[in-house]
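Please find the structures below.
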Structure I
Amino acid sequence: MIVENIQVSAKSGNSKTGPIPTTGRPMTTCPQDCPFLPTGEIGGCYATGRINATTEKWSSDMSVSAIVDKINKGKHKAARFFRDRVVGDVMTKFGHIDYDYIQAMGLVAEKTGLVGFSYTHAWRMFTSEGVARINPNYVLNASCETRGDIEHAVSLGFPVVVANDDLAEGEMIAGKRVVTCPAQTRDDVTCMSCGLCAKPHRAAVVRFLIHGMARKKAARAVSARVADEG
């Protein structure tokens, strides 16, 4: 199986993720209604600039076996997870959900012995049946901005994350408790040591404090989404 437009790092140098395997894809794989797209009305994507430019430059087509081989040869011995798509999403160039890509990442998880976790702004295009098709070793989180988003995503069966600085820690939404990403609030925690986003049936909505070089734009984009929801 060939995976299109992917960049693979067997051991990330990112201080937030820790030294786990990561992948990236160009923003052309993102849904066009993502509120943070740099080409959108407001923008604010945390990957704007160097991260996206690097991914655009170095992404290529790779087979699942080549991805697995690269990760297995270079991964940290203590790695339990891999972070799929530090930038990019799961859309095809035709504007459909790329189920082949999702299946491929499930195979990568199985063959590396790691749990893959990732995020998608394309979650609104899934049905409950589509969510049920996702490999249990590959955790695809719905990226939300509002309470209404959370309620909708939970009803589809997604584990949920949200970018919103105004939600209260411990607040209950759709039966889930809002918990701020520990890697954002504690210096001794990384994705490598945490793994909260890699738990598909967790009782928490993981809240990310708005971050990145374009965080002011991102905050305005979230405010606009909240206002639209009324």
Structure II
Amino acid sequence: MSLPVLISLVALAGYFAGSLPFGYLTARFVAGIDIRREGSGNIGATNIGRVLGAKWGILVLVLDCLKGLLPVLITPLVLPADLQPQAGHLQVLAGISTVAGHMFPIWLRFRGGKGVATALGVATALGGWATLAAFVAFAASFALFRFVSLSSMLAAITFGAAQMALLKPHPFAENAWSIGVFSLLVPALIVWRHRANIGRLRKGDERRFSFGRRANDERGSEETASDGREPP
């Protein structure tokens, strides 16, 4: 199998794994609802936790993490021997593709989640110390403020900064350039996906997190001009 064909297969497999909408499916199965019409309208674990409660939010968090983790771990196991030297770069490609699949799933007309849990799964497979730094940043921010959005963005930025520091002085060297790209691209995408939250944080309208608040009566702080819910 040629390298270009393998690159295409890894990217497609990662994308379709990432596009599995576990939050949407869980809400349909558990409560018979379209989670996109509840709470913030997001399909991720945070909105599931708010609408359906802690255990379902945690389940979706774990599933979304696994769909980022497993493609990265499986990739080197299926490579032919002659392509094993490219395993690290292909793992990063699988990781970026799963995050993209979660954010832009084909099954939901490319309107998915914000990619935080899926990126955590990828980072756990790839990142080591940078992932630990991101976890500490999230935990500290959430303990202080209880804003999932703020904590997620700080964690993503911390991961990127820590990973780039670990890659110094040559973050885009031949054996490291792909993780360098991941460390810049994925945190930037996560922050961009939180742009509505940034606006609410600036206005003081962002809600602090709590479990199980079935959310039709709480949408005021999640409004947008189009449909009354936050973009996914």
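Only the coordinates and a few stated rules stand behind these numbers; no lab work does. Every value quoted in this text rests on a predicted model; they were computed, and no experiment measured them. Cβ atoms are built from the backbone, for glycine too; each structure is taken alone.
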TODO: Identify which of structures I, II gives the largest calculated value of mean projected area of the Cα convex hull in nm².
DONE: II
Open item on the list: Of the structures labelled I, II, one was used to calculate distance in nm of label points 7 Å out along Cα→Cβ at positions 16 and 136, giving 4.1. Name it.
Closed with: II
Task: Parent structure of the calculated result 2.7, given that distance in nm of label points 7 Å out along Cα→Cβ at positions 168 and 192 is the read-out and I, II the choices - done: II
- [ ] Consider the structures I, II: one of them gives -20500 for helix-only ellipticity at 222 nm (-39500 (n - 2.57) for each DSSP H run of 4 or more, over all residues; to 500) as calculated from the coordinates. Say which.
- [x] II
Open item on the list: By the measure Rg/Rh (Cα atoms, Kirkwood Rh), for residues 32-143 alone, tell me the structure among I, II with the highest figure.
Closed with: II
